[in-house]
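Trainee: Next up: some structures, all given as structure tokens.
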Structure I
Amino acid sequence: MPPASTRPRASAIVVNWNGGELLDECLASLTTQTVPDLEIVLVDNNSTDGSFDRARQRYGDRLVCIANARNEGFARGNNQGFAIARGEWLVLLNPDATAAPDAIAELLGFAADRAEVGMLACRVHRHSDPNFFDSAGLLIYPDGVSRPRGWQEKDLGQYDRPDQVLAPHGCAAAYRKSMLDELGGFDEAYFCYLEDLDLGMRGQLAGWTCWYVPTARVLHHKSAAAGNYSKFKAYHVERNRVWNAVKLLPRFILVMSPLFTLNRYMMQGYAAATHSGLSSDFVKEYSWLQLSVLLLRAYAAALWRLPVVLLQRRRLTRQRRITTRQWYDLISRYKLDAIELALKY
């Protein structure tokens, strides 16, 4: 590791897969950051749209590049960036997101005298309508699913103050390098989706805190690559949430989690039947039979890896630095309601 005097304060990591012109906008926002020593790491997952080559031509002197021979996914792609990044803070930015010029400086300034802070969440607004939130941290439903805090809410000043949150949304997040060295980064088996909740919860269990920084502003095109209602996304969310439940929930909540899942399915079924919420858009694209097959595939994949996940849970429980009461309080404080999960667009 380089001496502290030559080590950048922050490294920005962008994992790209066919980001198109959105990647250009993302990198442009990073090259204009007010942090003078910002390192920018671009990891490309075998894009075929020319976005990676165009980025190297346009910003080559500012980028540290990794070119993968295949799509390694969000989790592994970021871990590759973590491995070579030199910053004390590692800032993740999706290729479909843009950061305000002072966003990273605001993150670094907030964390400067807070040694216990391991994660930072940005103030993320919808690119299509900046008056509405995309995320202000994450919330957890008691079966391992998550959704952004403040998602689709109109900005009325309700998130203008810094606040402790459960975890940052992976589209725009900052992690202390020493925390990542301790925890090992993202779980690469997830490939994509819900790995941000997994990493954030593991950080909390290890005694690190996460803060939402409202002055760190980001605009985000939601699910620009995979789409909001794709089978790809639904499969990975359902599979990965099982792993989150087994790995991260306190014992009693884990035992009760199938009931929470049943309640969620009932709420989502109601949303589909009444043409409200995201479920209604999903069933417009796919049949109930396709949805049933998708769920069976997701559960089969989750169960196949269950012995490994149980070992991970045992290790996390043995190494955690918060009390069992604090563990339950985390779930209670940042709990997501099934009605909101099912009916909110």
Structure II
Amino acid sequence: MAFDYINEIPPADEMLAAIPLPDDLREIKKNRDREIRDIFERKSDKFFLVIGPCSAHNEDAVCEYISRLAKLQEKVTERIIIIPRIYTNKPRTTGEGYKGMVHQPDPLKEPNMVEGIKVIRRMHIRALRESHLPAADEMLYPSNLPYIEDMLSYIAVGARSVENQQHRLAISGVEVPSGMKNPTSGDFSVMFNSIYAAQREHTFIYNRWEVRTSGNSLTHAVLRGAVDSYGRSIPNYHYENLMAVAEAYLERELANPVIVVDTNHSNSNKKYQDQPRIGLEVMQSRRNSDLLRDMVRGLMVESYLVEGAQKAYENVFGKSITDPCLGWEATEDFVLRLADVV
């Protein structure tokens, strides 16, 4: 037998009833969602920043980090909306390695996905309680979305998922901004086709139901760089790249055209220290073009309490166990500099 059935996952409605999002936090998220939506609908000139660890693996460290973000948000509130990155699923290129808290709530123990869903719900609720900043997560598995959708203010679809039909259809039923990354090949048409599909209504099978969606008008483009046939990184954050994407956007019938630049991954060739430089170059490009100033409205940054990365067994508090991240001092300096040039 190819499958060994280990644990039956409880239905999403049971899990949400067992670990509910309190009404006061639901109201905080609702108000924050409105602020973020206003950026996409051109009712606000604020810039937004999806920032945080490459992957969450320790609740205390995540909440400490996001509490610091909350204090930083107070300093830049007139210009920047901060959306904490709490990524609880981690794509693995080869299928090996830590796959996130949903799989392993304790990275040093065996996978336990029922417990993982409980752990990430409690972590999201605690982080929101302590910071009043609802978070972003990556939709690596559409089947996981119903377990955390009520707590998210932003959803990312990764470079390896953006061509998948189920991801596109699932995003069409989401009510918060959802970023479609360009695929690792760098083919912008794939990204635009994904945005087009997600902005339209569909009928399909989801969460054991036949569902009908109304389309997500806040679906948008995320540029994360590409990889050529030799495995070399090709950045796509430079002025010429941004202008090409912006002009291609205008040729398509897409609502709320927005470009977000991922400052890490293939844009930085995983040189995480370059993220501030890349982010500030993007801001310079915005100053040189009215079109880019209108369309480029956000950045993604990988950042944590301690810079770099470690093996899980090293157990350094607030240090990534997947891709290396900016440390807190560099993060704070970058966000303050960013606010000065928005």
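Trainee: Cα extents along the principal axes in Å was computed and gave 55, 48, 46; which structure, I, II, did it come from? Please report the intermediate quantities before stating the final value.
Mentor: Working: I: 53, 45, 43; II: 55, 48, 46.
Computed on structure II.
Trainee: Something else: Tell me which of I, II gives -0.60 when you compute log10 I(q)/I(0) by the Debye sum over Cα atoms at q = 0.13 Å⁻¹, for residues 254-325 alone. Mind dumping the intermediate values first?
Mentor: Numbers: I: -0.60; II: -0.47.
This value belongs to structure I.
Trainee: Another question about this same structure. With distance in nm of label points 7 Å out along Cα→Cβ at positions 182 and 246 computed per structure, which member of I, II shows the largest figure?
Mentor: Details: I: 2.7; II: 1.5.
Once distance in nm of label points 7 Å out along Cα→Cβ at positions 182 and 246 is worked out for each structure, I has the highest.
Trainee: For mean count of other Cβ atoms within 10 Å over residues 54-61, which of the structures I, II scores highest? Let's see the in-between values first.
Mentor: On the way: I: 14.5; II: 21.6.
Structure II gives the largest value of mean count of other Cβ atoms within 10 Å over residues 54-61 among I, II.
Trainee: Can you say which of I, II returns -14000 when helix-only ellipticity at 222 nm (-39500 (n - 2.57) for each DSSP H run of 4 or more, over all residues; to 500) is computed?
Mentor: Answer by label: I.
Trainee: Any idea which of I, II comes out highest on FRET efficiency 1/(1 + (r/R0)^6) of positions 270 and 318 (r between Cβ atoms, R0 = 25 Å, to 0.05)?
Mentor: II
Rule-based calculations on the coordinates, nothing more; no lab input. Treat the numbers as computed from the prediction; the structure is a model and nothing was measured. Cβ atoms are built from the backbone, for glycine too; each structure is taken alone.
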